[in-house]
Structures are given as structure tokens and as C-alpha cells.
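Just so it is clear, none of the values below were taken in a lab; they were calculated from the coordinates. Just so it is clear, the structure is predicted and the values come from calculations on it, not from any experiment.
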Structure I
Amino acid sequence: MKKLYGICGPTASGKTALAVRLCERLKGEIISADSMQVYTGFDILSAQPTPEEMQRAPHHLVSFVPPDEKYNASKYRSDALYAISEVEWRGKLPVLCGGSGLYIDALTKGIRMSVAADEEIRLRLKETAAKDGGQAELYAELKRVDPASARKYAPEDTRRIIRSLEIYYATGKTRSEQERIDAQQADTFKAVLFALRWDKKKLYERCDRRVDEMIKRGLITEVEGLLKSPVAVQETAAQAIGYKEIARALKGEISIEAAVEEVKLHTRHLAKRQETWFRRDTRVSFFDVDEDSFDCVTDKIYNIIKEDILNDRCR
């Protein structure tokens, strides 16, 4: 099975900086695995790589999907497989980089993610959810048809409840059954993944500092432009941390200061969820890091990949 090397982990942990350095030394190109960096107009919102980083190491699957277009893990898998083949055709090493665990799994584990959206069913479910008592009604229905999924989601997690019911009504299979089928699929790649592990307090400080830098770079102006654009931001893209918070401030619902604090809080929560996700993935090797040891850790990971490639060639 073909190997695919990758850098994953929580937001603000230095994934891009590490991946760029590795690609410079390994003659590699980066395959982004970020569910928000795919959207155009989300340069600051999604912390897309800078022009300088993209010049040092070519990036793929960044800023190529209009924000009004629906994009999912299935589409990502198809696009990523094509990008990887192009990189390999040029004799370069594809290096996965991102914090979207679902996208990484969809690409590497052979997950089919094949149940397309049924707009008619989804609209009907959304209309039910909008009624008084509608959310409770949908949750009760999910508990009846798919209790395993119902136990995973909070009663107010309307988006996932609707998606689970949509799968059931469209296919006759529960989401849990579909996930069991997906889990039996053979892996597409033997993923060799690395992640940087910071002290929790330090990671959260980096999250806060990243948000401050995003504000300085023009986050508010970027969100304002998206709100004024004739191209509507669809539901998935609107989940980008920073979009809804700043949008509320621009509409006068909260102050800019309160919005920024919300963005920081939600960014820290995202980092915690991502770290939990990747800790459960046995394919991920974690390296403890701080500012002083970043270069040393980079060297360690580079040497591991380089030796692994050489060993494979000698077999």
C-alpha cells in the first residue's frame, strides 16, 4: 500500500510552518486538508497560507471553491486524489497538511461518504426544525430510527440530526449502519502522520495571538466584504470560526470587542476538539514542542520521513 506522509493536529500548532520546511527539504508539495481553506474569499478567516509560504512550497486545494458552493468530504477525497497524482507525476512528494480529521480520514481510509444530499428531504426536515417543538420532534425521531447516532449528538445539534435523518430517509440505512460499512473499506493509503503537541496553556495563547493577528490583517473587512457580496455564503462555509461572530458585530448585535473574544473562545474550543480527535488516531506520532525546540523537532520529523523513504526504496 502506498504511503502518504502528513502533518495534522490542532489549529495554531504550527502545521503549515512545519509542512513548508519539510517540503523545502524533501522536494514536496502540500495537499491541504482543511475544510475551510478550500473557499475563496476566506483567506484570513481560514488562515490560508501566505503568498511567501506558497512560494516556498506549492499548496493544493486552497481557495478554489466559491463560498456559495456546497463542498464535502466526498468531493475533497476526489479532488485530493487527483492533486496527489499530479504531484507524483511531476516527481514530487505529496505532503498532507491540515486539521480536518474528517477530510484526512475520507482521503486515507477509503471512506465512501457517498450519500448525496437530498434537498427535498433536507428542506422538509429544516421546516420541521423551525417549528415550535420541531427540534425535539426530530431528535425523538432520530432516537427511534437510529438510537446509536442519537446518543452521539446533543438534542440541539440540529445540523447533524437532520443529516442523520436525511441519510435514513434517502437510503433506508441508518447513519450508524453507513459508518459501519465505511469502516470496512480498505485504506487507500498507509498514512504516516505527525502532530505537534504544545503545553495546553501555550497552545491557547497561540490561538488568541492568531486571532489578534487575523484582526490586524483585516478579518473584519473580509467578513464585511462577504456579507456585501452578491454571492451568498452557504451553510458549510458559514461555519468558519470568525464569520458568524464578526457578522453579528457588523449587524450591531454585539460589540466588536465581544465578537473578538467569542472568536478566541471558539478557536480554543476547536483546538481542543482537534487534539482529542488526533489523539485517538493510532497513525499519528506526537512530538512535544515549544518555540525553542521547533527547529529540532522539524529535523527529527524530516529524518524519520527521509529514512523511511530510503528504506522503502531499498526493499
Structure II
Amino acid sequence: MRIGAMLNYGSGATPASSLDPLVEEVRGLEARGLHTAWVPHVFGLDALSALTAVGRLTERIELGTSVVPTYPRHPAAMAQQALTVQIASGGGRFSLGIGLSHKPLIEDMFGLSFERPVRHMREYLEILAPALRGEPVDYRGEVFRYRGRLAFDTPPVPLLVAALGEQMLRLCGRLADGTVTWMVGIRTLENFTIPTLAASARTHDRPEPRIVAGMPVFLTHDLDATRERLAGLVERYGAMPSYRAMLEREGARGPEDIALIGDEPALRAGLARLRDIGVTDLMASLPSKRDPAYARTLDLLQSHL
């Protein structure tokens, strides 16, 4: 199992004034030997634009988005920007994570219809996936149309979809290279997410899918205090219907219950279980860099490489 981290700088909690802190943090992860660095796309930095710069200033670490909402971008425009990140990073170390986002954000913020999201994603992937492989596309759907071919000489961009429900997982297994999850617990990954996605991939003669599991990871000896603090940080996720459905499937009271929190033996056991159930990549959401637990948690992850 590969180990990586989600970077929260520029996600909107604090206004971003420079890309330097993001570049510095990714370089720090690269120096430690971590495999991946994931940038969210929320209310601050445009993740793809930011990674174009980061890719020029790093050498080895794989870069990814977690995740770029599909609705505001045409799939061909998404492919063009993703392939640009790929060549900016030297080719072969960028993965594109995309997702539907959430109905309140898409409808209330962007004024777009969230009607029939599975149809939207199916048509989106039927354009985006071949475009990322450099193939010509001639597509006329109910929602999207596109005819063209993007001119890039670079390795294809791996395509990951934030798939939570059964329909999305089956679609992901058919048309994408894997999934990137958030707010999904270990039992749900083992008993629902991974087998559903893998079965769809096999049915459609696709390679074994990549499973990027995102979750908070905190090394601590004060479990109760850390859990309480984390609950305040992630409370908003529990109010979103798609995440709430995953928490209920897990039997979790709140988002803090699916996190990896504890001392070193507890975290090592959790990492081993993720590996054993078939998770290919851990995307760790770490404590704030101002928190002493940040360096301790990274030390443990580094030792697990």
C-alpha cells in the first residue's frame, strides 16, 4: 500500500496569497519519501492550476487532485487541463481525481442542475477517459457533446472517481481507473466499496482498480481529546447526504469515528488492515502543521513506507 497525504493549504479555510507554502509542503513529503500528495479543490486554490506549478518544482512524488468537481468544467476542458499538469510534472506522475461534489454546492453556488447525477457522470467519463488517453472523441449525449482530439505527447492521465454509492462504483469500475474516497470507513471499504468496484472492473475486462482511501490520521496518546477536537473540524461532512449514507453504512456516529486515531500500535494496526483489505493508497488528512502531532504522524507514516 502506498502512503500519501492530503494538503489542506489553499482549500479556503485561510485565504491563499502564495503557492509557496503548498510547494514547500509537497517538497517536504517528497523528501520523506512519501508516494503521493493530493490537493483538494474546494473554495480556494484551483487544484489543477496549483499542481501545474507544483509539478515544475518537484521531481518524484506523484501528484493528484481530490477532487475536482465535474459540473463547472466541460469534460474536454478538464482533460486539456489535466494533460497540461501531466507535462508540467515531467509526465507520468499526475492522477486526476474528479467527483460530482454535492447538490447544495452545485445548485446553490453555481446555479447548475444536479438532476440525474449518474447520467451526468457516465457521459462525462465517456468523453474524459478517451481524451485523457489521447484518443479522438466523437460523442453526442443527452448532456454533453464533443468532437476533437487533444494534441499532447505524454503518458495518459490515470482517472479516479469519487464514487460512494453502488451505481457510481459500478460506473467507475467500467470507465475509470479507480476511486478516491472520503468519509468512508474501513468496514465499508472492505465489505462494499472495494468488492463492488472490483466486480464491475472484472465484468468489463478492466484492470484491477486503484483504491485511494482518504481519512484523517492522527498519532496521539490522548484519544478522547483528539477525537473531540477532530469532531469539530469535520462536523460539516456529516451533514452532507452522500457522506452521511457512508457513515450510516459504517455504523459511525460521526466523521471522527472513521478516522485512524491512536497511539503507534493502533495506527500501525489500522494501516495493516487497510493494506490487507485491498486499499492500494492511503491519502492521510493530517493534523495542522502547527500541531506537534503533524510531525509525529508523518514520522510514523514514513516508517511504514
Structure III
Amino acid sequence: MEAPPKPWPTGLSEQCEPLVRRVLAPNASPYTFTGTQTYIVGAGDAVAVIDPGPADSGDDADPSPFKGADTNGRGHVEAILAAVGSAKIAAILCTHTHRDHSPAAAVLKARIGAPIIGCAPLVLSDDGPRADSAFDHSYAPDRVLADGERLSGPDWTIEAVATPGHTSNHLCYAVLESGALFTGDHVMAWSTSVVSPPDGDMAAYMDSLAKLYEREDTVLYPAHGPAIDKPRQLVRGMLGHRRQREAQILRLLGEGPQAIPQFVSAMYKGLDPRLTGAAGRSVLAHLYDLRTRGVVAEQGETWRLSAA
């Protein structure tokens, strides 16, 4: 999906539904689409903030080179606070700990004292060449939510839905009053999710997609890209897409041993060169899954079908 024409609503509070508002961070890239979308849940005097996004340039909590401001010259944290207004932030929730999602949590907590609640901390010393975003070393939750655990406010109830795959600590969040599900990077309409080993796991990702397919959510709000008003249709398509990628890999291996660059060249025609790394990591995740199932074997820098 191509990005919509500019200007994008960076820093503005957009009403998605009665209980949900959205604020877009100024961190657009080939991996974040128009930027990270922070969601504010609640219409009363206490709200929850989901995926506060990258910290503003100069904040100690974020060592990444993120820089940007909205059309009013504000950083993203100031835009969130402006959208919240006089309401209390009862909880800051993160779907996972990539640096385009969670660093602003520490900044918000320092500013207003709200607790950080949600996914578990995860920092890898070496997670390979990344194509999306490195892990956030500053993330320190006050409370970690288990699958099915709930958090309540005056007019909202949020339930954690464990969805490992993109990262092992990934959570989605369901709003029980409205049927909305905040999907972070697990399900997006503009692009498939990067699954990057060793933490990214294709088998877990497929299981998590199947889990969402069985749910009855009415709308999905991803951290990047437009809302999804036909959740099961999109998730079914994503499951089919991953199965097609696996079939492509097996067909290519039927022609002989292949290295990762060969897979990417054959499978991703017309790919933006900036996304080559992401494609290679997802191919590797498929190969690791196939190896676990005894279908393929690694041979130096190439892969082959396992002996019958």
C-alpha cells in the first residue's frame, strides 16, 4: 500500500470512535509508513495511552536518531499530552519494545507519574541486522500483563491478548466495550509484519494470526497504517500470504540449494531496495520454521531440502 498524500495529520488528535483517539508521530519511514500511531482510550477523566511511540529528540530515554515535530512545532510527547488534555493518564501500555513504539513511555511517566503497564521487557544484545527498529533499552514496566489479564478505567476495559511472533513479548489490546483491538505491529493493512530471528518466530507468528482469526473483534487499530474494518478477512489473507511464501521457498529449494539473497531476488520482484533486509529476515524466519519441522537443512550459507 502506498502512503496517502501529504499533509499527514502528524501531532493532531483524531477521533476514531467514541472511546478511541489517535495521534500520529513524526517518524515516517519505509518501515513505519506515515509514522507510529499512538492511541488514547477513554472519553472520561481517566484514559489509557497505547504505544506512546518514539521519544522526542534530545530525551535521554531514546538513544535513537529520531527527530521530528508536528505542524505546531511540538514533539510527540507534547502532542500526546495536548490530546489528553485535563484527563488523567491511568496507564501507559506498549505492544512491544521496538524503539518506534515504547521509548516515550519513560518520558511520559517522568512527566506525569503514570504507570507503564503491558508487555514484558525485552532487550537482545545481538538480534542481527534489523530492518524495522532496534529494541528499547529504557523500557521498564511497573506491571506486566499476562494473556487475558484486564485493566479498567471509568468507561473502558482493556484485555491483553498475547501475540508473539513479530517479537516474543508482543501484546495486542482489546477494548471490551467497543470491540476494538489494538494490534501494534502484529497485523497491519499497509504491509506484512517483519519477523526477524532469533526473537522473531514464524511458527509463533502464524499461531498468533490464527488466534486473532478466531476472535470476534469489530475493528483493528494497528500502530502503522489505516484501521481495519474487516478483521477476519484481512487475517485470513495474511495467513494465506505466509503459506504462499513458504510454498515459494520450497519450490526454489526443489531447484537446488539457495542462499538468502537468491530467495529474496526470486520472491520479491520490484522490491524497494531499502526493504531487502526485512525480506531476508522474514525468509530466514520461514527457513528456521521449516528446519524445526525437519523439511529443510542448513548447509553453510545455503539451504537445501532435507533428505527423504
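Consider the structures I, II, III: one of them gives 13 for relative contact order in percent (Cα under 8 Å, 6 or more apart) as calculated from the coordinates. Say which. Here the read-out was taken from III.
Suppose you compute Cα extents along the principal axes in Å, for residues 188-251 alone for every structure in I, II, III: which one lands on 47, 27, 16?
Numbers: I: 42, 35, 17; II: 47, 27, 16; III: 36, 20, 19.
Label of the originating structure: II.
Match the computed value -17500 of helix-only ellipticity at 222 nm (-39500 (n - 2.57) for each DSSP H run of 4 or more, over all residues; to 500) to one of the structures I, II, III, and report its label. So the calculation was done on I.
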